[in-house]
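Undergrad: I've put the structures underneath this note.
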Structure P
Amino acid sequence: MDRGMSEHRDLAEGKLRLTRTGGIAAITFNSPDKLNAMSVSMWQALGDACEKLALDDNVRVVTLEGAGERAFVAGADISEFGETRSDAASAAAYGSAVERAEYAIEQIPVPTLALVRGYCIGGGLGIAMRCDLRLARDDARFAITPAKLGLGYGYDGVASLRRMLSHAVTADLLFSGRQVRAQEALTKGICDFVYPTKTFEADCAAYIDQLARNAPLTIRATKAILKVLLQPEADRDGTVPDAMAKACFDSADYREGQEAFAEKRLPAFKGL
């Protein structure tokens with residue numbers, strides 16, 4: 001697709017970056033000297049950024065990645081623990097910031113992709129699992145380590161993992177705290193694609209462009225349906241997302257798709 005104009009914003013004193021290039025929004029965790037470990041301000045900025053992106057009809061894909069070559073996010077910034085997680089009350093406040101950010105990721109109505117290089121640990125894996133898809137470089141390492149730190153991993157965190165992974169894989173991650181390498185992670189559904197280090201950037205870019213070129217109304221409707229299907233069956237109501245899907249047939253994009261197919265060219269979808 002035409003990537004159009006770019007814009008860039010630094011958040012959390014530069015430790016979180018938001019870049020928009022056309023319909024593609026990229027969130028970068030930018031603390032490579034700490035393996036992009038998440039501070040409270042980074043969690044807060046992540047929630048703010050995702051809430052704003054969720055309201056932007058021009059966004060087609062959102063990516064999340066870590067700065068540098070060594071990590072996506074290597075967990076929480078432990079240097080803050082004495083201040084932000086010194087007792088149950090402060091830990092609860094910290095947890096609220098995390099939950100808000102992770103919930104905000106889930107509310108983004110377009111595809112969200114975690115681009116994982118190196119370590120994806122603790123809160124980093126929590127972030128990645130809230131995305132729709134995880135694209136991993138072949139050096140990626142996944143782990144959740146509360147059992148090694150004496151931390152309590154709350155109900156929402158465990159439930160989020162269990163929605164995406166099997167009981168056994170969730171139990172293994174949380175009981176052992178071990179690092180799971182990319183290829184094993186692929187077989188267990190922790191990540192969805194594994195690309196070689198040499199071609200990772202190009203492979204990710206090609207996949208992102210593929211999603212961004214497709215009909216945005218169709219994709220938003222599909223994601224809305226998938227979101228409902230993650231709920232317990234008794235709570236599901238597919239009325240609104242089904243109406244979104246049916247509305248696609250009355251869109252200009254639907255007509256453009258038919259014309260492009262007949263003319264043997266790529267469609268230029270506008271989300272209308």
Structure Q
Amino acid sequence: MNEPGIQSLMDQETLDDRVRAGEMPSWVAAHWHSFQDGLLGQRNETPFPCFFGAESVHQGEPLYTAVPSMSDADALVSLRDTILEYLEVYCDHAERASLVTFFKPPEEPLSEQAYHDALWHILQTLHVHDTEPWPADIPTNPDDSRWEFCLGGEPMFPTCRAPFYDDRKSRYCPIGLEITFQPRTLFESLSVTADTEAGQHARDVIQDRLTEYDGVCPHADLGDWGVEGDREWIQYMLSADETQAPETCPITVTREHPKPAARLS
């Protein structure tokens with residue numbers, strides 16, 4: 001951890017120090033400032049809706065990395081390696097140590113549909129290059145309420161911020177794509193899953209804050225993992241314009257491992 005280079009796994013102090021010293025590209029610095037402002041600032045006199053996330057940033061708990069492309073295979077395989085490193089250390093680093101990933105912005109503005117396409121290209125590439133089999137207890141069909149993205153044998157919740165959210169500022173990042181990876185075990189350790197009283201209370205508080213912070217009702221697709229009728233995949237990048245969002249999950253998941261060499265390009 002904290003090795004040289006933008007694609008290394010960094011703790012928050014190291015990232016901040018490198019940005020302050022001018023050792024990071026301007027787009028990484030812009031992402032970091034936007035992320036800080038979003039999580040620690042207020043909108044409509046309301047703090048960021050996810051109080052767990054805001055408090056973790058305030059305490060310096062997340063880990064970070066930056067990726068110089070949303071499509072280059074080498075960059076995405078390097079991201080896989082960083083995520084695997086993160087999975088080895090996050091439990092010992094901090095109680096709420098999510099992995100915040102900043103992607104280099106495109107040269108020209110992208111449509112919402114292009115950002116959805118980019119997200120699923122990234123997740124599909126990570127899956128194809130996974131070093132571990134898909135967990136036996138997680139379905140491979142995204143239309144199952146207990147499906148979620150997995151890597152390195154770990155189920156996780158990747159949630160996105162992007163530039164196309166004009167109204168839902170809780171999901172807005174003016175710089176480019178940002179993905180925060182949160183392992184399922186992180187939610188379980190905090191006892192905030194849907195099947196706990198604390199989890200239901202946390203959801204109620206977050207949804208109340210969402211209404212105040214965004215100035216619009218919480219998105220209709222928000223739900224809980226494992227709850228009948230809710231779908232995990234659609235929550236990774238909530239739609240702003242449903243006509244630009246995928247109708248079905250664009251990832252193909254197989255238990256076949258390792259993947260055929262022809263698919264690893």
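Undergrad: Identify the structure, out of P, Q, from whose coordinates Cα extents along the principal axes in Å was calculated to give 61, 44, 34.
TA: Only one of P, Q returns 61, 44, 34 for Cα extents along the principal axes in Å, namely P.
Undergrad: Related question: Compute mean count of other Cβ atoms within 10 Å over residues 59-66 for each of P, Q and report the one that scores greatest.
TA: P
Undergrad: Where does the value 1.5 come from, among P, Q, when distance in nm of label points 7 Å out along Cα→Cβ at positions 91 and 123 is the thing being computed?
TA: Label of the originating structure: P.
Undergrad: Given a value of 4.2 for distance in nm of label points 7 Å out along Cα→Cβ at positions 107 and 155, point me to the structure among P, Q it was derived from.
TA: Traced to structure Q.
Undergrad: Out of P, Q, which one gives 4.3 for distance in nm of label points 7 Å out along Cα→Cβ at positions 171 and 251 as computed from the coordinates?
TA: Working through the options, I get structure P.
Undergrad: Something else now. From P, Q, which structure was helix-only ellipticity at 222 nm (-39500 (n - 2.57) for each DSSP H run of 4 or more, over all residues; to 500) = -14000 calculated on?
TA: Details: P: -14000; Q: -11500.
Source structure for this number: P.
Undergrad: So, one more: Which structure, out of P, Q, was relative contact order in percent (Cα under 8 Å, 6 or more apart) derived from, given a value of 21? Working shown, then result.
TA: On the way: P: 14; Q: 21.
The read-out comes from structure Q.
Bear in mind that the values in this text are calculations on the coordinates, not laboratory data. Because the structure is predicted, anything quoted here is derived from the model rather than measured. Cβ atoms are built from the backbone, for glycine too; each structure is taken alone.
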